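These are the structures, in C-alpha cells.
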Structure I
C-alpha cells in the first residue's frame, strides 16, 4: 500500500429532519447565496424547509444550475457573489449543483480568468469561499470531497478540478428527500456510485486488503439495494443505504493509498460534452468495454471481483472474468441505464468525435498505468457501439 495523506474536514449531518439544523452550522452573520438547479426543490418542499431554517439570515438565490454545470452559467453566479458581497454559499441539490458551487467558491476569489482553474485542474486555487450543501440526489459523492466537474459549452470541454480549499464545511443528507426522484435519476445515481468505486478498486493488487474490502462491501450493497430503490421508492432504509454508499464511494476513503484508474470517466466526460448524455449513462457505456479491452492488465483484480462481489468461482479464468463483466453490464441495465452507444442513437461518427476531443484535451495516456492510448480508447468505443 502506498504512502498517502487522508484528510476530509466535511461534517456530515445524516437523517430525517436534518435541514432544520442549518441554523446551527451556517455562520449567524453570513451573507448567504443559495444555489440550486431546476424547480424540483420548490415542488417537493425542500426549498421551503431551507428557507424556514434560515429565517433571520441574509440570503440571496441563484437557480438554474444545469445537470452538467456550465462555466457560462456559473460565471453569472460569480458576478452575483461579488455584487452582493456574499461570504457563504449553500448548495441545495445533487452533485452538479455542489460541483458548480465549488467552482463558484474558488472563482469568486480567483485573480484572473477563472477558466484557468479548470485548465490547471484546481492546482492554482489558493482560497475559496466557505460553503455547505444540502444533498437531494445521491450519486457523485461531491458532498464529501474536494473535486468538481464543469462544462464550457462554447468549446464543448468538460473539465475536472480539485483543491484542498473546496471541501464543503458540512453536508446535510436526509434520505427522505430522495423519495420524489424520477426513476432515471435513481438508476443513474446507483450506476454513478458503482463506477466511482470501480475506478479506485479495479486496478491491480496493492497490498490493501482493508481498502479492497471496503470497496467490495459498497459494491455489494449497491447491487442489493439498487433494484429495491426502483421497486420500493419510499423505503427509507433502502434510500439511506444508497445515499451513504454514494458518499463513501468518493470521499477519499477507499482510494487512500491505492492506485486509481479514471479512464472510463475521462472518456465518458467527452461523450457528455459532445452529446449531453447523463454522466452515469456514459459510464455505463464505457466501463464494460474498458474492462474487456484491458482484461490482461486487470486480470488479478477482475478475478478477485468475480469471486468476492459476484461469487463466480467456476470455470477457467477467462470465463469467470467475462461473466463478471457481463454481470456488471446486466446490473447497469437492471438499473435502467443503457450500455451501448447505439442505445443513444450514436454511431461510429461519435467514436471519431470523442477521439478528437481526447486528443485535443491531451487525454492520450490514461489509466492507473498510463497505458490507455488513443488506440485503446478507440477499441473501447468501437466495442461499445
Structure II
C-alpha cells in the first residue's frame, strides 16, 4: 500500500450515528483499518447514537455533543480543539451538511491537511440534490469524494456537479464471515412470529416511501392468493411506518406479512429467508443486496441506481422496473415456481460477493486513498 513511515491520525466526523448502512460502513472501516499505518478517532457532532458502544469497544477515542443546537457557533472551536488534541491529519466524513461545512472550514484554515467525503446516496428521496447549494463555495476544500459505484460517480458528476478528477469509485463490501449461507438460528421463526413451514420473502429497508415497500405489498397480494405456503417479512423502522403498515390490512394480507421493526440480527434473518426483495424507487448502492447474496439467498431488486453493478440480470438475480407491482409479483412468482433457478441465482450471488465485494477490499482501497493524499503515493 505504501506509507510515509509514520502513523497517520484519521478523524471520522459524522452528524449522528444512527442504525443504518452508512454508519455500519464507518464501523467496518474503523474495525479493519491497518493499525500499523493509521489511528482512528470518532467525532459525533450530535449524540453518539446506536453505534457508540461498538466504537468504544474497539478502543477508538470517541467524542460527541459538539453541536448543541442548530445554530451553535461554538461547534467549530470545539472541533478545532479536538483536531489539535488528537493531532489529526485527515478528516473522513459522510455528506451531512454539518460535517461537510465544519470539515471544509478546518481545511480552509489549515487546521487539518486533508478531507475526504464518502457519499452513499443519490439526492433527496423527496426531490432535489444531495449537496446543498449553500455548500458549493466550500467544496473546493474537499480533497476527494468517494462514490460507491461507477453509475454513482456519473450521478455525482452530472447531477451534483462534482469535479470528476476528485471523485474516486470504491465499492462497499460485505463481511463474509458474518453474512454466509447456513442453517437459521433455532427459534428465530417463532421469535419473529412466523411459521417455520412457510417460504419467506424478506426485505430489509427503512420504512420510507422511497423504499417501495408499498409496491412490495401490492405485489404480495396476488402471491398470497396463489401460494398458501408463502409469507412476507419486512425488517426495519422509519418515518412512514404508519402509512405503510395499514396497506397490508387494506389488501387483506395482514396475516401473511410480518413487520419486525428494527432488528440487529439481519444476518440471522437472511439465513432464515428463502428469497430477498428490494423494491426501492431510488438507491445508490444498497449494501443489503450484497448481504443477501452473501447469505446465499436469491435476490430480486428494482433496477435503480447502481444495483446493476451488483446484480447481472438472469445470472445472479433478477432486476425489475421500479414502481411496477405487476412485474415484481411476476419475478417473485417465477422464483417460487423454479427452485433450480433460485438455487443457481443464490450460488452465483455468493460467488459474486466473494469475488468482487469482500469487506477487506473496501477498507484496503480507502487506506490506499488516504496514503495517496497524505504521502503522495
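With Rg and Dmax of the Cα atoms in Å, for residues 268-347 alone coming out at 11.4, 31, pick the structure among I, II it was computed from. Source structure for this number: II.
When helix-only ellipticity at 222 nm (-39500 (n - 2.57) for each DSSP H run of 4 or more, over all residues; to 500) is computed across structures I, II, the figure -11500 traces back to II. I have 0.85 for FRET efficiency 1/(1 + (r/R0)^6) of positions 52 and 364 (r between Cβ atoms, R0 = 35 Å, to 0.05), calculated from one of the structures I, II. Which structure is it? Derived from II, not from the others. Comparing distance in nm of label points 7 Å out along Cα→Cβ at positions 148 and 252 across structures I, II, the highest value is found for II. When mean count of other Cβ atoms within 10 Å over residues 228-235 is computed for each of I, II, the one that comes out at 14.9 is I.
Values quoted throughout were computed directly from the atomic coordinates according to the rules given, and no laboratory measurement underlies them. Given the structure is predicted, the values throughout are model-derived calculations rather than measurements. Cβ atoms are built from the backbone, for glycine too; each structure is taken alone.
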